[in-house]
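What follows is a set of structures for review.
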Structure I
């Protein structure tokens, strides 16, 4: 039997890796029991028991004593009273007879089963340890070394972890070129409990990547003096961030930008100069909606709070800027605010004889010319 070698291996793992033997024993017993039943009969009431203090593996079968005339006798689990009393005169109906089975014929199957279980459990244990190490970095940015790029998928080395980071094409910034040996910043996404692949999903395209980059550059975000209230992003093209201050003497937009762009410039460089609009958040929804179409300026906001839809009126010459290429700017503004936004030029609105019903204003706000975009970006 393999008992001596098996328990020596368990002792070695406990000593060298700090793995508690109990981590394996219950799983080994269950696996060996299933293997024994498969070999000797699935209907058996049997169990394999490990006895580590004696370096032994025991196999027990159990049969219940039944009446001599019982019909449909289950020979794997039942024994008639007459046969039971030949073993021991005191047995009676309902008693459970425990017998130790011969383990010699089970040796090869047990060895293969134990080896398979130990390998799998070691993988599970290593992943558990690695997961514990990486859990503190979830939803944070790390600097990772690119191990290889295969068919557009980037595999990165997670520092101080045996797990590998996977940057799919969808998780990359469109147009960026990443090569083996590069060191890049990636956002560690929250791990799924059911993920057994030994891989960590990382991203450079999610909105929280931009948020985490600013966390590295803006002390006021860490201290809580400035908070990011909302963020919307189309990776590689444009991000809109709504910020607010929790103290009176801190300008949230200025804090994000820094002196002469000292804080935003490193973020822009990491994003390959993706456009970023930093917008002052406001409890006044009309001010917030007006600011959301930055870098364009709004003349008037007409909003219907019942279905969270609004119309923003802009100067004729700012219409294309407010809408953005292929509607990108207004689309991001809608995501940022959570409102359905329609942008119209002032001449178009003034020429209407009757406003469409869905835009009947419940309130009208004449906003100031709010342009919180940090970039000089004029879009055709």
Structure II
């Protein structure tokens, strides 16, 4: 190990219910070729990775404070509530990039925060995209959660007692989570339908064997923005979408919503009149709950019943599948660290680099002897 190698630290997640770990042993093994890796005791235990697993691939294990004291780069799933517990000029790699208050606190504490939500949507950054990898798991999990809550079966079933028709499932939002939800529902035997304000999503929905719910383009303008994201719609446009969706939602037994605008409150696409028109026992799994929800009544991390319709507002479904979710998250983090740490253990945070600039929001600090800021 090069004596001047950067030190990467991994600590245990403190957020209630969070079982994932930011780096798994397989990726630590690759990173030890260019950096020293220190892992907090039991950091990966809740995801199925033991301290022995980390030691076997070249990591050192110690207390949380020792990891924080030694780390030049600290990687986490979720950012701490402030930078007070970290050394000045530490580079923190974590979620939380859209929290303006948190970002201000970290910057004031001399912390360079590479907020993972700020990653640009480019081909070069694709391998670092934790939002997409975790959204895929959330979409899969949403259908399983909905199926558990339903009083009916998703697949068609023919028995001597009669035939059960397949349930109808609608995914509102055809991003990564919505598409994975459609694929999962199809595999489980449901009739799957997909909707998105971006007409360009039609091909992706139909490629999964689902039907694209078409709205009148004359009354509902295209919702696509630069980079392929959905753009923020005016209240009038949202009302038109709500009215159009209200014609389809009452016939669905399971609805998975994942419509979100980066950095903005989630659009309200299902209102109370539409909820009251749904069949009793129907289920909505609202993956936008953390940002306000796609229904007017969604409550984060709660299950409520409205006119016999169940609304689920989970905010951390990937943690239910902590082992594989950690593997994917870790793969993204490894790709990012290999991008900023060279084979000689030197870190270069180039303010002109589009990935570094976006992740750091232009706020870079450096620790003498460890990091270089171009």
Structure III
């Protein structure tokens, strides 16, 4: 069906013939896709016509309102609205379709968790964490693909159809992209929890051996990630990983890097302290990297699949969060194991979540 977009008033405000021709093509495309003239007019008035093809692709699978989702999942209307807000999305209208069939399956799982004894507060907090992570991932994906697909001088039609291409390309791998790392980290958490439970109940972990662990992380990385684009942020994290790998020489080993954090391990406590101090100093002298802080602990841990599990791992991670900028703070066991090669200053005693008893802390400096 042919439309006279001029007479409909949908070409007003466009100055050049190229702009008018591009909009006609875009309007024809959207009309063929089922958009009404009123929907097109509303999109133009709200200055989102270029986004409409992508929105229709992504949102067309939403076929249930909050009330319908409540009926299908057994969850209350109130809970589903709070869950929607916890994701980080604006309050939907009563007649707005918000849930897909996959969403319904997911919320049925939430209902099962609530029936099993989880509290609504706990489940909503989990939703907030997922929503925050999803928002960051979506922003990163759009930065990467937007930079690839969008070019200076693009018309409204070009922007619309290229953003549609972004959505079509990313949708098939978006879920696996998130599911794979989530499952891998879930296994890691289960390992830590299982080994920690054995350690608490029996006072030791069969097969564990003495090791020193250090975590080093970049200070204010969250703020940094908000100020840099994807390429710049990638350069920072790549540089951090490269620098850590260069300095973690045997008997010190780089176990893994997780975004803004690196984990080092060694059965030679002094070598671990020396490498960690060198890493902090090297970062301070690197124009690309922010300052680091580090926490370390020694004790009995179990090595599995190249990673370490047990109390010193958990303790080192907790100490890192409390360490001062540019400082390496360790527990008394690591200080004793590292010996007199370093200067140690008393940092007091404190308790940490998930760690029994008060922990005496010491800050290390080159001897």
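Remarks
- Computed 23.2 for mean count of other Cβ atoms within 10 Å over residues 110-117 - originating structure among I, II, III: II
- Structures I, II, III were shown, and mean projected area of the Cα convex hull in nm² at 19.9 was computed from II.
- Which of I, II, III yields 0.65 [FRET efficiency 1/(1 + (r/R0)^6) of positions 142 and 334 (r between Cβ atoms, R0 = 30 Å, to 0.05), calculated]: II
Read the figures in this text as sums done on the coordinates, not as results from a lab. Quick caveat, the model's predicted, so the values are computed rather than measured. Cβ atoms are built from the backbone, for glycine too; each structure is taken alone.
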